[in-house]
Structure 1
Amino acid sequence: MEYRRLKNKKRFSAILKNGKRAYSETLTLVYLPAKETAMAVCVGKKYGKSVQRNRIKRLLREAFRPFAAEMKPCEVLLIPRVADAYSFARFFRDVGKLLGREKLIESQPRNNLRAEP
């Protein structure tokens, strides 16, 4: 099951206002139940110049992708925490941990990725 990308400011505001939040070391996950799975990433100017912000968005979208097939339908907003360095392995680990903790997925996807400490 693929997911769609949230692009509507009205949906962003609704999720931020009414959504349930979960926190981890590297990001905040905000979600609302929906008819189909949708995802968006919020990366503002405090994260750096456009090259850095776009890299963070790419990493988060790729970290979310393996989990989308096993998720319960909901709209998800991923908000990273400001850090000196960002890595795919940490985002992947934390996205899986948060989705599992919130019972949005049944099991971890079978992926041969090693999460760095």
Structure 2
Amino acid sequence: MNSEGNPQRGAYLQRGRYKDVLDTLTRLFPPSQVAVIRLEDLSRDPAREMSRLQQFLGVSIRDLGPYRAANRGTYPPAESSLIEELADYFRPHNLALTEQHGVSLAGWIGH
């Protein structure tokens, strides 16, 4: 995927390569000290994900609700050609993320 002439596009693509972020974190910290929370999981079941995070941190588990959606927007659907282009771009990154860090992005484009 070419981001020439559009540095912002390149920055978005780079931020979407989560494996690179986890590679850096696991060089600095043992994997047992790194928690991954997918936005989809947090949005779908915030109480469960917050409980999981509290357990990971070793703190008392408390109900932190009520939870409400914030900054939720409505966007037009992306063009199918863009979705294909993004899927092709992210596929190797997402597969490596699953293989090396056990983080599944099943259901995401490029996986």
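Nothing in this text is a laboratory measurement; each read-out follows from the coordinates by a stated rule. What you see is a predicted model; the values in this text were computed from it and never measured. Cβ atoms are built from the backbone, for glycine too; each structure is taken alone.
Quick one: percent of Cα pairs over 17 Å apart came out at 67 when computed from one of 1, 2, so which one is it? Don't skip to the answer; put the middle values down first.
Numbers: 1: 52; 2: 67.
It was calculated from structure 2.
Between structures 1, 2, where is FRET efficiency 1/(1 + (r/R0)^6) of positions 49 and 65 (r between Cβ atoms, R0 = 30 Å, to 0.05) highest?
Largest value of FRET efficiency 1/(1 + (r/R0)^6) of positions 49 and 65 (r between Cβ atoms, R0 = 30 Å, to 0.05): 2.
Could you tell me which structure in 1, 2 was used to calculate helix-only ellipticity at 222 nm (-39500 (n - 2.57) for each DSSP H run of 4 or more, over all residues; to 500) as -17000?
Derived from the structure labelled 2.
Can you spot which of 1, 2 the value 31 was calculated from, given it is relative contact order in percent (Cα under 8 Å, 6 or more apart)? Present the calculation step by step, with values, prior to reporting the outcome.
On the way: 1: 31; 2: 27.
Considering all the candidates, the number was obtained from 1.
For FRET efficiency 1/(1 + (r/R0)^6) of positions 57 and 89 (r between Cβ atoms, R0 = 25 Å, to 0.05), the calculated result is 0.15, so let me know which of 1, 2 that is.
Of the options listed, only 2 reproduces it.
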